[in-house]
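Peer 1: For reference, the structures are reproduced in the following blocks.
No lab work stands behind these numbers, since they all come straight from the coordinates. Being a predicted model, the structure only gives us computed values, none of them experimental. Cβ atoms are built from the backbone, for glycine too; each structure is taken alone.
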Structure P
Amino acid sequence: MSDQDKQPIPFTPDMALVPEVKGFFDEATNTISYVVKDPASKSCAIIDSVMDIDYAAGRISSESADKLIAYVEENGLQTEWILETHVHADHLSGAPYIQQKLGGKLGIGSGIIAVQDTFGKIFNEGTEFQRDGSQFDQLFDDGDTLTIGGMTAHILSTPGHTPACITIVMGNAAFVGDTLFMPDGGSARADFPGGDARQLFHSIRRVLSMPKDMRLFICHDYGPNGRDIRWETTVGAEREHNIHVNDSIDEDTFVKVREERDAGLAMPKLIMPSLQVNMRAGHVPKDEKGNPVLKVPVNGL
């Protein structure tokens, strides 16, 4: 039995449906956020938004999120969903700020509960921090769907980078978060608490079991070898050229390469504020007086 057959995708992609996708690159965190429009209406979803932070100064601002908001407003779009592909460790989510401006519901994979439990302990959060995902409007399981105008989006559970990772499939477009990078970038790290390289391999093979002309939109790009930043590829290109998980690379080889590479990686510069904020659906934690505050646990990661 092939890797793809172990966990087949629970839906048949509608490759005739072509959503309109606008990417926004945040240079400070190498993150790509997306506005995805239903081709038959003005309805849209926003995926993996960014809030800006000057960590040294302790200042949070909204320049990146404001670009998404401006695009939605200038094009007369109606925001129905603000979605996260996972709990990001390298940037703060702009979801609640955008929701306040544009409306829409916040959604993430149901694995958020495991992430909240793990990092609730690391950050020594009190009982007031709910570890049930209730900070979001909806939690998605594998095979769940949501609608954006007349367009159906399918949820594919793809853990391994984090327990909450999902791939969001809308017609011929799939938003893979950090599960995959561009072919010359490989794959996401799997050494954060709750991550697992072997699980990541199987999640990637699920994504790559979709039709070869499925468009894949990634969450980060770092321009390997000095090339221009890119964020759109295809299943076929990944299966043929991905440096970590092309069709000629087996599971054990991937796990060995991934774990060896992870062992030499530094922690993301914004992991401390990002995890505290993003496991709360983008809300900054507050102290007993109601003032926004961030913690730095020593030797916690």
Structure Q
Amino acid sequence: MKKIIDYWISRIVLGIIACVLGTFVIKEFVTQPLLQLMLDSEELRNGIQQLLSGVLIIAIYYFVYKGLEKRKLQELGLDTFGKDMSLGLLIGFGLISLCMLILYGLGYYQINGMNSPSVILLPFTLLVSAALLEEFVFRGVIYRILEERFGTNIALFQALIFGVVHYANVNATVSSVGFVILFGVVLSLMYTYTQKLWLPFSFHLGWNFAQTVYGTTLSGDTSFDAFLYTEFNGSAFFIGSEFGIEDSFFSFLFISILAIYLYWVCKKNGKLKFPNTKLHPHTSN
């Protein structure tokens, strides 16, 4: 029993350290210094750096788990890449758009003008890097391994960690943490259904990017330049707290519905996993 526990724990710990620390070290001591020598524009350097960090996260994850688990990494498979990316971006961006449309109809949201589209290019690269890191760590490492060992129902509690980590965000509230937990459940179930990281990643990216377009605070962060000049007027129950639209009734409603739907779809299609007592589940591949 101790060897079984040690095996899955060691894979999680090693994966987290490799993805987070490895990306940071290479960024600080390799790619960032090189870009400073090659490019004068700080904005261009930062944008390229964020995209390179995203590539690094994927590469580190690939080499760590290819070597550690001796298997074909199904979660990085490209056979449904285009479909998963398109669907995830559409749903993520679409749900935020629906929230904003409802608020606009209720008179709680007003558009006063628009900025140059170029202002959201740098935030987009940052969001790509951030979404990749979170999805590869929380879904690719923690959730995947927990689901493989303990089954889907137990592994979904990983979303509690995802939510608590976001309590460190600026302007976070108890209710916003509750939302992030539900959001983590949705992302996890997307992984369960596809057994790939591209759908949760693209949904995560589309959801966050839409907020920089519509001018709402993004998970408590007000430093992003938005495409639209907007104004919110109304009860925090509907428009959200200072954490942003994610801490609002409509965000909770739509994410809750999506979580229930995804769980039902996974169950209906036999995608839910059950506990596995094998010590080395991948050694035969």
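Peer 1: Taking FRET efficiency 1/(1 + (r/R0)^6) of positions 44 and 164 (r between Cβ atoms, R0 = 25 Å, to 0.05) from the coordinates of each of P, Q, which one would give 0.10? Before the final figure, lay out the partial values.
Peer 2: Working: P: 0.65; Q: 0.10.
Only structure Q yields this read-out.
Peer 1: Compute mean count of other Cβ atoms within 10 Å over residues 108-115 for each of P, Q and report the one that scores greatest.
Peer 2: The maximum falls on structure P.
Peer 1: Say we calculate distance in nm of label points 7 Å out along Cα→Cβ at positions 52 and 132 for every structure; which of P, Q gives the highest result?
Peer 2: P
Peer 1: Give the label, chosen from P, Q, of the structure having the highest value of distance in nm of label points 7 Å out along Cα→Cβ at positions 156 and 188.
Peer 2: Looking at the calculated values, the largest one is P.
Peer 1: Moving to a separate point now. From P, Q, which structure was Kirkwood radius over Cα pairs in Å = 19.9 calculated on?
Peer 2: Q
Peer 1: To which of P, Q does the computed value -7000 (helix-only ellipticity at 222 nm (-39500 (n - 2.57) for each DSSP H run of 4 or more, over all residues; to 500)) belong?
Peer 2: The read-out was computed on structure P.
Peer 1: Another question about this same structure. Identify which of structures P, Q gives the largest calculated value of relative contact order in percent (Cα under 8 Å, 6 or more apart).
Peer 2: Checked P, Q; max of relative contact order in percent (Cα under 8 Å, 6 or more apart) sits with Q.
Peer 1: In addition: On FRET efficiency 1/(1 + (r/R0)^6) of positions 92 and 116 (r between Cβ atoms, R0 = 25 Å, to 0.05), which of the structures labelled P, Q is highest?
Peer 2: P
Peer 1: State the single structure among P, Q that was used to calculate distance in nm of label points 7 Å out along Cα→Cβ at positions 212 and 276, giving 4.9.
Peer 2: P
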